[in-house]
Structure 1
Amino acid sequence: MHYIRQCLEPGRILNYRDSILEKSVTLAGNADMAKQAGMVELQLTDQCNLNCFHCHFRNQGDVFFRREWLDLVTDEILPQAVSLAGGGEPTLYPDFDGTVRKLKNGKSAPQIGLITNGVFIPPGSWPSQLSWLRVSLYSVVGGRYAGMPFLMQEKVMDNIVRYMDMDELPMLGVSLLYYKGNVADCVKLSYELYKRIKGVKREIGRFNIQYKRAFVLCDPRRMNEKNHQENLQLLPDRAELAAAASYKEELCMADAGFQEFLDICSNYSQIEDFIHGGMEEAAAQTEPSRITPQNFPHCYAVLESRLITPDGYVYPCPSIAENRDTGLALGHITDKNEVFQKRVLHYYSCGSKWCNRRFCRHFRHNELFQSLLDTGEMPEYGSSIRKDKFF
């Protein structure tokens, strides 16, 4: 299995089956494991060297995660996987090399991944400590690249090639954010990456492209028409998607290797899925009058998932963390297990407006785990997925 399938596989949550089952039984009466979680997204800073219009964490300031809190992550939360992401740009964190090593050598010795905008490559041998690295590559819009001069895109492209040449980096990915007006450009960027990887020694088995759809920040407590219209304006229409698909076919006709490249190491099929049904679902996501489905009976993901913001607050999932409302947090990184116990149980019982198929980004993970409980049958996965502690 190519890594692009692995990194999008919700079944990786089943690697935490035993721990989830134990917590679901004992957590109400025992707070000892309330703070612990297998998968952590750690936002090291809100500072950024870009200014993306679509970023949900824009203008949050220049807060940095306090260095002494790193020990609380590794010694008390005990993650098996840590994804360093934004917030802002994680590579701007002071002594980034030492920080990665500190996390990697912590009590739980977690797998570590990094999502970076690729503008800056910190010094040090930190890439050898990662399981994967993903660069977010953006389109030039109106002569600007993510709020910066358009030449910044070429700098990021050059840095992607530098990462391609790093033997010590196990897996390199590039994410392409698509929205109204740039779908064909995402195809063009894919082709540029294809041409560049042919000129380096990295095998395509260790490279992937992930197409990701841009979406507006949505708070189910405050649905309104303005937010809905912003969502609709961000969605590409059928004509644009069809034109992008035709452009892709032209490139593949000129170079058959590009089609193979997309088939093997990208999720380009998401574009096709969006044309055939995904568009309507995305448009309905923010419709104020739409009836939200009933909440899940339980959220199994919250027993093993955490997102920690630079101010030290710990949230149950990305959907809720994006609001940066500390009243929704499980607690602060410095809080004791007893504080976390009450809040984890609240989200485990699906006590928020995010805990349903409409707003939860972990709904497929929860459905898989519920199916496991209902049938008693564990799906069969290859060894690469069974060893992957991210989800």
Structure 2
Amino acid sequence: RFPTKNTPPTVQYVADEADPSVYAQPPLMSYTVASFQWAGHDFDGDETIASYRIALNDSLFGTHVTIPATISSVTLSVPRARSDTASASVDADVLIGSSPNLIRIATIRGLRLNANNVFYVKSVDVANDVSAFLKFPATGRNWYVQKPQSRILVVADYVGGGDSSAVRSFYKVSVFAFVAGGKFANFDQLDLRTGTTATRPFGVNVPALQQINPALTKTLKLYDAVIWYTDGTPSLTVARYVLFDYWSSPDGGHLIFTTAFLSPTFPDYGGAFRDLAPIDSMSAVPLNRTKFSGYVNPDSTSPATMYPVIGFKKTYSLFVFPVYSNIASRKIYTLPYPAGSQPFTTVGVMDANKRIIFIGIPLHAMMALPNGSQSVIPFFERALNDFGIH
């Protein structure tokens, strides 16, 4: 049944499930992956919507792609093999679904690299009437797409009472300027926490909650290795959405996850660390000491595969929750108890396939001395070597 006078369809934003008071929008800055979701409506019945047209940086839709009306969410993604050789702009794959079951349905032209971009969508009904376009980002916002440059992505899941800049500098200036002779000094970076609000705990560079997988998951897969460091309140909701899929999938990469605990309250509600790391569990009770200095022992069960000794830069106040490895992982680091009164406690593990290292102490609290003893630089060199990244 069709009405005598047809009414054009409309396209509207949908809410961000992390904060329903705001619309789902692309991040302020992304690499060559972003997801978009909308809702189509028609006064004559939503079933009269026949298709959607999508376009990049083209409000006239001269180079649009048509997709079925059953699809109202897409992810644009550019493989590294394509973006690495591109300069000003590049074609993007149009994907539907979520990782690890993404399906490519089309290619769209005109994603601008190292520049702001706009994604447009229109709906078309069975009478071939077309809606006004909806644009992402909304008016007053930007979506900047940065071209990936490095094989390594460093994820800053950190606010830390004003010292986040010092931690960034630690990785940039003190560590990776020297790891492998500075080969990875220009690593790519992603900040998860800048721009958090009282109602949205994720920063402006994090997709809408319902788009974290696939958008952030697929972003991580642009890289051979991800180093994810946190402060005392890690973004476990984000991490558990993406990290296990990243390091366990055939198309994923390698992960170093290092976190700090600044409260005696057990941080792992819901078993998030167990979901993302190769561990059986974590103790719900921290060690009965809060001051840590000196060195962190490598596990010596297999001397041929021992990791280098690392040491604290100074005395740190921390809460350490012992980690219990599972049958698919091995211990790589332990902390000694005072005066040898108790066995060493595990704080670092690696999976059997050498895809992930999980460390329950902050690596930015370690010394970083070129050619120095107890330095974290040899740790990163050893980890990257085990990952096959040279």
Structure 3
Amino acid sequence: MLQPYYTLAEQQMGVSGSATWWDELATPLPPNPPIPLYPASRAIQRGFDQLGLRSSPGRLATNSQTYQGRSACLNCGYCRSGCRVDAKYQADEVLIKPALATGRLELVTRSVVTRIDTDRSGTEARSVSYTNLDTGRESSARARFIILCNNPFEIPRLLLASTSRRHPNGIGNHYDQIGRNFYSHATCLGMGISNDDHRTYVGHSMCNVMSLDTCVNRERKDYVGGFSMLSLNGAGAGSLAAFPLHKLHGIDLQQRMAQYNNSMVLITFIDGMPVYDNRIGINRKKTDALGMPVPTIHYDWHENDRRAFAHAREKIGQVFEAAGAYESFTSEIFESHPMGTMRMGNNPKTSATDRFCRVHGVHNLYVAGGCLYPTGSSVNPTLTMHALALRSARKIIKQWRNPFFDSLAEVE
């Protein structure tokens, strides 16, 4: 059961929000109240209402009040470039610095892990090899537990490159599962322009108001899944030029960009389809400067992604029109939040990691991140990453205290 870990993750991150229409019964509230709606968000909410879509203030890892020594959000709008006052949850401030302060953590920077070695049986990870980028010096570190916390590209790349007699195709890759089922959130970004001054530049960047009614497709029969609809604010005008306004040039682009503060901005994250042949691999004949095989990527949109995108694009336009926009623009399909490649499951023939996020067949080699997800739903992946990491940490603590504790029959 993951719910208790979601609650703990929200407490650690300082999530702000309120009860929503989509909460399960007895779901605890976040530790901070919601951030008040901005003018653009209130306009979008009116559009949702006109279409019969329920909405609520978004849940986000940004403090609406002083919390655990971190400041409240100043609504400056520069969330994408790092929070100057640490109101936004940032792992370096909330997790890494306190861990360093204990004196029991050594942080090695400017170094890249190039290999993982196992014992002779291949069932226990023993050490990692890493190279300093400045000096070129190669070093190794031994550990009782090794946890890979990189992205869906680099984790499979490292495992596939770590071959041995017991793992000729890469660690944990006996059934050709490492790197497969790569997917992302198919995404649509839209901009609606009205005659009202919404001061869109003010506020945290994403999800001041949201509707999740479209996360389950109840309108069409040509695709499965759904999409979330989240507002955007703050200093994100550049993304509008790159996506919904990408076909405009010269004076046309300049005029629309000058109307940023009269605009409403929505982004939709679509439940992407995990496809077996979409994968991260390696080219063993071509290496990088550190001698590691370079990664290869195969990625195609599934037809379900394209059909869901078409619906999301249409719905964005409807919301803007209902909210009073006289002109609107939407992007072409693009990807957000890469996921998959190390999917969780009970069967090593159809998954790369087990239910506790361990590489199949290697009892002390853990993985963290969005690469674990069998599917990505249509909401941001960060909270689930944090919750799964907490759950894995509990498992590691139990194994640390008792090396013989390793019951996969345990229900958690």
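What follows draws every value from the coordinates through simple rules; no lab data is involved. Because the structure is predicted, anything quoted here is derived from the model rather than measured.
Which of 1, 2, 3 yields 4, 18, 28, 23, 12, 9, 4, 1 for P(r) over Cα pairs in 5 Å bins from 0, in percent, for residues 113-168 alone, as computed?
Of the structures listed, the value fits 1.
Each of 1, 2, 3 could give helix-only ellipticity at 222 nm (-39500 (n - 2.57) for each DSSP H run of 4 or more, over all residues; to 500), but the derived value -9500 comes from 1. Cα extents along the principal axes in Å computed as 70, 47, 46: which structure among 1, 2, 3? The value was obtained from structure 3.
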